[in-house]
Structure formats: structure tokens, C-alpha cells
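All of the numbers you see were taken from the coordinates with simple rules; none came from a lab. Just so it is clear, the structure is predicted and the values come from calculations on it, not from any experiment. Cβ atoms are built from the backbone, for glycine too; each structure is taken alone.
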Structure I
Amino acid sequence: MTERLYYNDPDLREFDATVRSVADRGDRVVVTLDRTAFYPTSGGQPFDTGTLGPFRVVDVLDENGGTIEHLLEGGVKSDSRQMVTIGQTVHCVIDWGRRFDHMQQHTGQHVLSAAFDKLFGVRTLSFHLGAAVSTIDLAREMTPVEIADAEDTANRIVWEDRPVAIRYATAEEAAALPLRKESGRGGTLRLIDVDGFDLSACGGTHVARTGAIGIIAVGSSERFKGGQRIEFLCGARALARFRSQRDAISSGVRLLSVLPEDLPASIERLQADAREQKRSLAALQGELAKYRADEIAASAETIGGGIRLVLRSVDADANGLKSLAMAIAGRPGHLAVLISTNTPTLVVVARSSDLHVPANQILASLTATFGGRGGGKAELAQGGGLDGDTHSILNRAREALVSLGYN
């Protein structure tokens with residue numbers, strides 16, 4: 001068993017310990033100590049990093065009957081395999097920035113979850129502390145007003161700077177205490193007591209007073225498995241998010257020459273204008289395609305069955321090719337195979353409704369020869385990503401028609 005120093009002193013940043021074992025696991029060296037302040041991944045909270053002697057600790061595991069394992073950077077071929085020996089005393093240093101961030105988020109989660117529970121009787125089903133944001137999953141969906149009320153209450157507890165104490169109790173003693181959530185564990189339980197507000201069994205690291213959380217900000221919420229997933233940020237993470245959003249809003253205000261409160265309405269107007277312009281552009285492209293179709297269709301060659309075949313490379317994007325091919329195919333007896341002049345090559349195959357030539361089979365023959373991907377129906381098929389020169393692609397389209405009996 002490893003003595004867990006963080007249980008009673010989560011603010012401990014440096015400590016000395018004796019090496020108990022050194023082993024190889026895959027390409028890593030794994031070291032166990034008689035005691036440690038490194039927190040292993042557990043209970044939704046990620047592991048600590050730092051240094052063990054001169055070596056970086058890159059992962060911490062609690063998977064071996066209460067013995068905590070420290071994975072060192074460098075692996076079995078590094079000096080750590082030879083320089084860390086059993087019985088050696090090593091000086092260890094916790095990456096305090098990472099640890100304190102986790103303490104802020106984890107304590108903030110206790111306070112926020114307690115707020116939802118006290119105000120609305122809604123339990124937290126699970127908690128995840130991520131690298132950028134943290135989440136709690138609630139037992140039912142919450143309204144925006146309820147979420148804001150819980151956020152306000154949680155921050156009131158933060159700003160009152162209440163003490164956060166570590167207590168211990170047997171399972172029997174804990175059963176008589178007002179725990180927010182019953183613990184299924186036996187033996188001695190470690191309890192985190194947010195003075196007068198929350199009491200929970202937890203093995204994680206927490207700040208000593210709620211004021212150190214700084215602020216609890218709900219970033220977003222979404223329906224999740226019949227309940228609600230709440231994304232939240234505490235302390236420095238909340239400040240970083242504020243700065244990011246401040247800069248984004250400032251840029252938007254500058255670019256659109258509006259006040260911050262007018263930004264949403266301005267974006268909606270821009271979106272509406274863009275949709276209208278897109279519709280107008282599509283209509284104009286359709287009109288242009290009709291005129292270009294007249295010119296291109298005039299050069300069609302007649303093949304077997306009286307089919308009027310158009311094989312042409314055109315300077316157009318995917319929408320332009322499609323509009324033009326459909327305009328040509330709007331004429332009786334016409335089949336169009338149009339490809340783009342740019343590479344990778346785009347292709348559209350379209351046929352008149354009175355023909356039975358399978359456009360999708362012609363496209364499949366082209367992608368099988370020149371790569372790319374696409375699909376469609378017998379009347380219209382389109383694809384892209386073809387790797388070949390114009391002459392070769394159009395020639396292959398003609399060969400595909402011959403193989404289908406049209407020559």
C-alpha cells in the first residue's frame with residue numbers, strides 16, 4: 001500500500017519518498033514509492049504530473065491493490081531504468097499549476113452539484129474533469145432559469161469563502177450523516193465538507209476554502225441520456241474562456257461596426273443576406289447554364305441509338321458543372337459527361353429522361369480508373385477527386401459507353 005499524502009495535505013507540492021519497486025511496462029518505466037503526493041486518475045479527476053528525482057512523471061495509476069504507480073518519461077531505454085533503484089530516496093515535485101487547476105475544478109463541481117441538489121433536488125450522476133472543460137451529468141433536464149439559479153447560488157458559496165475541510169468516518173458513521181450522495185464503499189470514508197453547504201465522500205484533491213475556486217461559470221448545456229449535461233469552468237479556466245470570448249466579440253464588433261449587444265442581430269442579418277445571395281446566384285447560374293448549354297449541345301456528336309453525346313471539360317465548380325449538365329440533359333436524346341478543368345477533377349454525368357444510359361455506371365467506371373469517389377442515380381451522377389488528364393478521363397467515358405453497347 002502506498003501512503004497517500006494528498007489525502008490530508010492536497011497543498012503539498014514537494015516531498016521525499018523511498019523507491020519500493022522499479023519495473024518495465026511496455027516502453028515505460030514504472031516506479032512505486034512508500035508514499036506519494038501524486039494523484040492518480042480516479043473519480044473523474046485526471047492524474048498529476050511533475051518530477052520524480054530528475055525524471056518526468058507522465059502518468060500515475062492506481063490499479064494494483066492500493067499501490068500507486070508512477071510512469072516515467074523516456075522509457076526502458078532511458079537513464080531512468082538504471083538511475084532509479086529500490087531503496088533509493090527521491091525528491092519529488094508536483095506540477096502545481098496542473099494540480100491547482102484540478103483542485104479548483106473539482107471543488108467547484110462539489111459546490112455546483114450541491115446547488116442543483118439543494119435548489120431542485122436534482123442529483124449529479126457523473127462528473128468528468130477534462131483538459132479544457134469539465135462536465136456534470138444531471139438526472140433530469142434543467143431550464144435555462146434553473147441553471148442560472150444554481151450558478152448564482154454556487155458562486156455565492158464561492159464568494160463567501162467558506163472553509164473546505166477533510167473529515168473521516170466509518171461507513172456506519174457516514175450513514176447517519178447528511179451526505180449528498182450515499183457511498184457504496186465500506187471501511188473508512190474520506191469526506192469533503194464545504195462548510196454548511198455540502199458533504200460528500202470523495203478521494204480527490206480540493207482547495208482549502210471556496211474562495212480559491214474563484215468563479216464557477218456554466219459554459220453550455222445539452223440534453224444527455226434523458227437528463228442534462230452541464231459544461232462548466234472554474235477559476236483560471238473561466239478567466240481564459242472570458243478572454244477568448246471577449247476577443248472574439250471585440251473582433252466581431254470591429255468588423256461589423258456595431259455595439260456588442262447588437263452583434264447577434266447583425267449576424268442574423270448577414271446570414272439572411274447570404275442566403276438570399278445564394279438563391280440569386282443559383283438562379284443566375286441556372287440562366288447562364290441554359291445559354292452555355294445551347295452552345296455546348298450544338299457540338300454534340302451522335303452515337304449508337306441516336307444519342308447526342310457531349311464530352312467536354314468546363315471551367316466550373318461542382319454546382320456549375322451540375323447545372324450545365326442538367327441543362328444539356330433537358331434536351332431530348334442528350335447525354336452529357338462534363339469534367340472540370342481544375343485538379344483533382346470533378347465530373348458530372350447526366351442523361352435525358354428519354355434515354356436509358358446508366359449515368360452512375362459511367363461515373364463508377366471513371367472513379368475505378370482514376371480514383372476519387374462519387375455516386376448518384378441512373379439519370380444523374382457526380383463525383384470528384386479523379387486523378388488524370390482531361391483527354392484520358394473523357395476517353396475512358398467513351399470506352400465505358402462502348403462497353404455498355406453504345407458506340
Structure II
Amino acid sequence: MSLRVRPIGANGRDFSAFLDLPYRLHRGLPNWVPPLRADVQLMFDAAKNPFFEHAEVQSFLAERAGSPGSAGRAVGRLAAIHNRAHNAFQEDRVGFWGFFECENDPEAAAALFDAAEAWLAERGLGPLRGPMNFSTNDDCGLLVRGFHRPPLLMMPFNPEYYIDLVEGARFAKAKDLFAWVMSSSMPRMLARSADRARRRYRIETRPLDMRCFEDEVRLIRGIYNSAWEKNWGFVPMTEHEIDHMAKQLKPVIVPAYARIATIKGEVAGFGLGLPDFNEVLARLNGTIGAWGLVKLLWHRRRIRGTRVITLGIKEPYRNQGVDVMLYHDMFVEGFRRGVTYTECSWVLEDNAAMNRVLEHIGAVCDRVYRIYDRPVGAAAGPPAGLPAGLPAGGGAG
């Protein structure tokens with residue numbers, strides 16, 4: 001069957017095929033959690049998503065022709081992303097790709113990446129980097145180790161054969177992202193370390209005050225953009241982006257899991273944990289509706305996992321135990337509410353300080369996500385292999 005890759009818009013029948021593809025491909029795939037269709041649609045809505053204030057996106061659809069006169073079958077999709085804010089902040093010309101979904105069809109995957117490369121090269125961008133949906137401020141990375149359990153809220157999941165499709169299309173590892181898991185009960189080392197930090201540096205944490213939510217969001221934005229500015233791949237979030245994300249997250253925030261840290265009364269950092277609503281979304285098949293709302297309200301009380309999605313510390317207060325205090329107090333509040341496991345994700349592989357703290361307090365590196373690069377016009381060569389080792393604590397899957 002002949003293959004065709006074509007650009008599509010962000011609405012209409014073509015976009016419906018783009019949107020629906022993973023629900024068809026992954027039906028029955030163990031551990032895949034269908035995202036809400038409305039949430040994915042909102043991401044591509046340039047009028048509502050402030051990401052488009054500094055970015056341009058072109059989506060592509062790969063189709064296999066059927067019998068003469070019949071419509072083509074969608075077999076793959078990809079979005080090419082020109083993130084001007086990233087390139088201005090990082091002073092580079094990287095072109096991004098994301099929202100990759102494909103049948104186990106190397107020809108279709110290669111054609112999608114080539115189409116994205118051509119579109120990005122027209123804008124003077126390269127290398128190609130991804131997956132990013134749409135940036136490091138969103139979910140990103142290809143799961144390469146740890147297929148044994150469902151992803152937590154706002155983390156991606158993919159079939160294992162995607163590794164071969166991506167690496168077979170001449171992509172090589174740029175950076176790995178680690179997901180660390182803490183389960184069962186409070187580790188003694190974490191409790192002891194938190195107690196020492198509290199007494200030595202007079203560190204305190206408090207829950208987010210939902211009565212003055214907008215003020216708290218502004219406070220967190222300042223910490224976030226200053227704490228992460230030296231991280232690989234980081235791009236500051238604009239005021240509109242922070243407000244947009246805060247509006248989306250507000251209904252699922254548990255104030256006790258979202259904590260502000262202070263040292264002698266001065267704001268030093270923050271940590272944001274969220275209940276793992278993927279435990280509920282796994283039951284909804286991508287749509288909420290009236291019955292889905294009933295399921296959501298019923299099962300949200302039974303959520304047993306949390307995800308620490310971000311933790312930022314102002315530079316003057318690093319190496320004083322602020323991170324340990326935040327982890328400790330978030331975990332304590334979770335255990336009080338019946339939480340049995342917490343994932344801290346993601347952490348850059350070369351963020352030695354954070355990885356060392358997590359290992360020290362008893363967390364286990366449970367899965368690995370990968371960001372890939374491909375130079376524009378790169379000659380075909382052997383695919384990149386998986387690294388031989390993981391950080392102490394080991395990886396599963």
C-alpha cells in the first residue's frame with residue numbers, strides 16, 4: 001500500500017484522525033492511560049493555549065492508501081514545533097517534534113520525521129529534538145525503560161517498538177530523564193535528614209493557601225523560573241502560560257501536597273505534588289461525559305498515588321536541606337491520606353545533586369525517558385543503543 005505524509009490543520013476531519021490515532025493504536029495496550037481528548041485538543045488551540053504566543057506548530061499525518069477509491073488509513077502522526085522562546089533563551093536554533101504516534105511501520109515513521117525536518121529546516125532550525133509535547137514545561141521524553149506499570153499524571157507512555165522507530169530514523173540520545181519512586185512507608189533516612197535540616201537551618205514548609213491562589217501562583221512562578229534557569233532544555237514560562245497551567249491544575253490540587261518552603265521567614269523554594277488522577281483516567285477512555293464524571297467523583301477518593309511534578313529551590317538556599325524538607329512534608333501528608341506510592345519525575349540524568357538526594361532518602365530510579373537529537377540532513381547510520389547503566393537504585397522494566 002502506498003504511503004502519503006501530509007500537513008494538516010488543527011481542526012476538521014484531518015485533525016480528528018490525528019487526535020484519534022493513539023486511541024485506536026493502543027486499545028488493549030497494557031498500562032497505557034488514554035488522555036482526555038478535550039485536553040489534547042485544547043493544547044492545539046492557538047486561541048486558548050498561550051504557548052502559541054511564542055511558537056508555531058505544524059502537524060503531519062501519515063496515511064496508507066487502501067483499495068482504489070477507498071480512503072487512506074491513518075498510520076502515524078507527528079507535530080513539528082518552532083519554539084521561539086526556547087531558542088531565544090537557550091541561544092540556539094533547535095527544532096522540536098512531539099505527539100508522535102505510529103503503527104510498527106518504519107517507513108511511515110521515517111517519512112514523518114523527514115517531513116518535520118523539511119518544515120523546520122525551512123525556518124533555519126536544527127537539530128531535531130524530541131519528543132516534546134510541546135516543551136520541557138509539558139510532558140516530554142520517550143519511555144525507554146520501565147514499561148511494567150502505568151504512567152503517572154502528565155507523564156507519557158508508549159509501546160516499546162517506538163524505540164526502534166525513533167532510533168531507526170537516525171536519532172541518537174540527547175538526554176535521559178529519571179523517574180524516582182518512593183513506596184510503602186516513610187524511610188527512616190528521610191525522616192532523620194528532614195529533622196536535621198529543620199533544626200540546623202530553621203526550615204519550615206506550609207501548604208498552598210487556596211484563598212489567595214493567584215498570589216501563590218505568582219510566588220511560585222518567580223521561584224520556578226529562577227530555580228530552573230540553568231537546567232538543560234529549560235525555557236521560562238510566561239505569565240500567561242503559568243496562569244493557563246494553574247487554571248487547569250487548580251481543580252486537582254491538594255494544598256497539603258503543594259508546599260512553600262521558608263528559611264527564617266524568607267521564601268526558599270516550593271514543591272508541587274498532585275494526586276495520580278491517571279488512576280481514574282484509565283477508566284474513562286478519553287472522554288468524561290456524565291457517567292465519566294460520576295466515575296471521577298467516585299474513584300478520586302480512592303487514589304493511592306501521587307506525583308511530585310516539580311520542585312524548585314532558590315540558589316542562595318541550595319544544599320541546606322530544603323529539598324529534603326519538601327519531600328518529607330509532602331510524603332507525610334500523602335501517607336496521612338492513604339497514599340501508598342509517590343513518583344518524583346522527572347529529573348535530568350546529570351542533575352547529580354537531586355538524584356543523589358533522592359537515592360539518599362530511599363527512592364528507587366524506576367523508569368527512564370529519553371530525549372533524542374538528529375542533525376538536519378544527517379546521513380543514515382546505526383541506531384543508538386541503550387546505555388549500559390542506571391544510577392544506583394536500578395531501573396525496572
Structure III
Amino acid sequence: MSEHSMTALIAAAQDREGNDPIFALNTEAFARVAAGESILNATMGSLAHDESGLAVMPSVTEAIAAVSPQQAAGYSLIAGSPPYVEAVKRDLFGDTELYDQSVAVATPGGSGAVYNAILNFVEEGHSALTTEYFWGPYPIIAKHLGRGIDTFRMFGPDGRLDFDAMQAGIDEQIEKQGRVLLILNFPCHNPTGYSLDTQEWQAAAEMVREAGARAAVACLLDIAYHRFGGPDADEWLDVVPTMLETATVIIAWTASKSFCQYGARVGALVALHREESEREKLLNALAYTCRATWSNSNHLGQLAVTELLTNPELKARADAERQELVDLLQQRVEVFNAAASVAELDVPRYEGGFFVAVFSPNGHVTAATMRDMGVYVIPMDTAVRVALCATSVQQVPRLIEALRAGVDAAETHEAAGAAT
């Protein structure tokens with residue numbers, strides 16, 4: 001900029017990064033492939049076949065193609081197409097009491113649901129609360145809204161969710177803010193791959209119930225990957241009634257992962273409360289944010305997903321196609337876990353999902369070392385995220401070799417720093 005001109009951008013916007021770090025690394029990896037290098041790209045959360053690229057479900061393609069052009073071109077209602085939001089609620093709750101206790105709005109993917117939740121359940125200048133390992137956009141969304149993200153230590157010495165740390169985080173927020181938005185990204189946590197077991201879900205629910213008796217508490221269940229979590233992936237449903245005794249429960253639901261349609265941006269934010277008057281307030285608040293932000297969500301996507309959720313024949317096909325992909329991913333999980341154990345890599349309990357974390361004393365050194373070997377993962381301070389969803393079984397040995405080298409390099413780096 002010349003000395004005679006000045007930026008019209010506000011101060012807060014002048015030094016922002018224009019590209020997400022994950023997408024930037026993915027772009028770099030593709031550039032190296034285009035240049036003729038052999039690259040293993042385990043960055044993006046998109047499920048790919050071992051040989052033929054991005055996994056696409058034929059039933060979904062058919063449902064999208066069957067929507068009439070006139071319907072697709074028309075506006076959806078602000079809160080979403082009524083058949084769509086009802087179908088999402090049925091998909092989650094079936095005919096249970098939870099269906100009657102819920103309201104929902106359409107959002108542009110799961111990220112839109114998270115955005116809507118943080119805006120409406122966290123006061124400006126306050127922070128939401130989540131685990132120390134988290135989906136990278138959480139703080140970006142929060143900062144953009146004038147909010148923040150507080151974290152608590154995720155794993156205790158036994159490798160399980162650290163409930164003492166979680167309780168301390170909740171208590172601190174109640175004392176400081178008088179309210180809590182707790183974000184739990186289970187099952188198939190991004191980035192660690194960790195899923196809560198029955199005992200952990202019950203403990204979490206009881207903690208939310210107790211906190212809700214003391215302050216205004218909402219618990220956001222970000223369940224983006226729950227359809228890839230195996231037979232126990234819906235255990236969270238069993239504990240929602242416990243949370244609802246005193247708290248509001250909100251759910252970030254997305255078709256992006258469940259139907260392998262990442263670019264369609266079709267999601268929903270579902271809110272549950274025991275009192276009808278409060279549910280009306282919740283629906284009004286969430287719909288207001290829709291109008292004030294993106295206005296209408298993707299109508300074509302809503303129409304297609306509604307058909308996938310409500311047409312018995314199409315739903316059966318979609319479920320079967322998804323199960324084939326779950327089986328494909330589960331094979332990778334089993335091969336990875338076995339190889340990681342042999343290589344003595346430090347990984348959390350990993351039973352399913354798109355990602356797994358490998359712990360390291362310096363995730364940035366680990367990831368940089370791996371990039372030099374042509375293997376791309378996402379760095380964090382004390383771990384790297386591996387997108388096993390994009391990694392074939394045949395690539396696992398190369399991945400493990402690079403991870404071991406990267407962790408060794410980080411240990412050497414940290415030891416050298418401690419010696420100086």
C-alpha cells in the first residue's frame with residue numbers, strides 16, 4: 001500500500017489469514033502431485049475409495065438428480081423446508097419423546113450449525129467450553145462472532161476423558177460467566193478419533209445435569225461423524241434425557257458426512273428442551289440467525305436429503321451403501337491400530353471415524369518432517385491429525401513409517417531445546 005492511501009478494512013480484519021490451514025496444506029499436497037511427486041495426502045475429511053477417488057453414494061446422486069429444476073430453484077423457508085427439518089428430527093429420534101421435545105432449523109452444513117449455536121448460546125465477550133483437542137474452526141467461528149473458546153484437558157492418565165478437568169472447566173465458566181455452552185464432539189471426535197463409552201456418556205450427562213441446576217447451561221453435541229462410529233455410535237441418545245432435566249441440548253447434524261456430500265452444505269441445528277414455551281423461543285432465535293446470516297440454506301440439498309431420509313426404498317439403499325463405506329473405513333482403522341501399536345506410536349482409543357490423532361511432543365515438527373517425506377497430515381501443538389478416511393490400506397505402512405520418523409524428530413527437537 002502506498003504512503004498516500006489507507007485501508008478501508010476495520011482493524012480486526014486487516015491481518016486475517018485468507019485460507020484455512022487444512023485447505024492450504026491440501027492445496028500444497030495436490031501441487032506436489034501435479035509436479036510428479038509421490039504424495040500421501042491425509043489432510044482432508046473426505047472419504048475416498050482405495051483406488052478410485054472420492055466415495056460417492058449412488059442413491060444420493062439419484063436423489064439429487066430426481067429433484068425438479070423448478071423446485072430446486074425456489075427458495076426454501078428461512079428455517080428450512082418443513083419436511084426436511086422433520087425428517088432430520090425423525091432420523092435422530094424416531095418416535096421417541098425426544099422428537100416431541102425438539103425443534104430444528106436448516107443450516108449450511110455442520111459448520112453453520114456450530115455458528116448458529118455459538119452465536120445464540122454464548123454472550124459476546126464470553127467463551128464456549130470444549131476439549132483441548134478440537135475441530136480447528138471452532139475458535140475461528142467464535143472469534144468472528146466476538147466470542148472465544150476455553151478448553152479443558154481431554155485425556156486423564158488412564159487415557160479416558162478427563163472428567164476432573166471437565167468439571168473444573170464448567171465450574172470456572174459458571175463462576176466467570178454465569179453460563180456454559182459445552183461442546184462435545186463425540187462419537188468419532190475430530191481430530192482424535194476418540195468415542196465415549198457408556199460409562200463416559202453417563203458421567204458427562206450427569207455433569208451437565210448438575211451444572212444446569214446451578215446456571216444456564218447448553219450442551220452442543222457435534223455428531224458430524226456418528227454414522228461412521230459403529231454399532232454403539234448412538235449411545236449419546238440414551239443420556240440426553242438426563243441432560244434435559246436442567247439444561248438445553250443442541251445437536252449439530254450434517255448430511256456432509258452421512259451422505260458423502262461435503263460440497264452440498266446441508267445441515268441442521270436441532271434444539272431440545274422440556275418446556276414448549278422455551279422451544280418456541282429457541283426456534284425463533286435460531287431462525288432469526290438463519291435470516292441474518294445465510295438467509296436460505298441449499299434447497300436442492302434439503303429436497304434430496306428429505307427423500308433419502310423418508311423414502312423407504314431409497315433410504316434402505318443409502319443405508320446399505322453407507323454400511324459398505326463404514327466397513328471400508330473400519331478395515332483401515334483395524335490395520336492402522338495394529339501397525340501403530342507395533343511402531344509404538346501414542347494414539348488414543350480409536351474405534352471408528354474419519355480421523356485419528358498421533359501424539360507428539362511437537363506436532364509442528366512432526367508434520368514438517370513428514371512433509372519432507374511426502375506425507376501430509378495436520379499439525380497441532382502436541383499431536384498430528386491423520387485423515388484415515390483419505391488413506392488406503394495399502395498406504396498405511398508408508399504413513400506409519402512417516403509418523404514414527406516425525407515423532408522421533410520432534411522428540412529430538414524438544415530434547416535439544418531442553419538442553420540449551
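Tell me which structure, out of I, II, III, gives 0.50 once FRET efficiency 1/(1 + (r/R0)^6) of positions 18 and 154 (r between Cβ atoms, R0 = 30 Å, to 0.05) is calculated.
Details: I: 0.10; II: 0.90; III: 0.50.
This value belongs to structure III.
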Q: Supply the structure label, taken from I, II, III, corresponding to volume of the Cα convex hull per residue in Å³ with the calculated value 184.
A: III
Q.
If you rank structures I, II, III by distance in nm of label points 7 Å out along Cα→Cβ at positions 146 and 354, which sits at the top with the largest value?
A. I
Q. If Kirkwood radius over Cα pairs in Å, for residues 74-217 alone comes out at 16.7 when worked out from the coordinates, which of I, II, III was used?
A. III
Q. A value of -10000 was derived for helix-only ellipticity at 222 nm (-39500 (n - 2.57) for each DSSP H run of 4 or more, over all residues; to 500); which structure in I, II, III was it taken from?
A. II
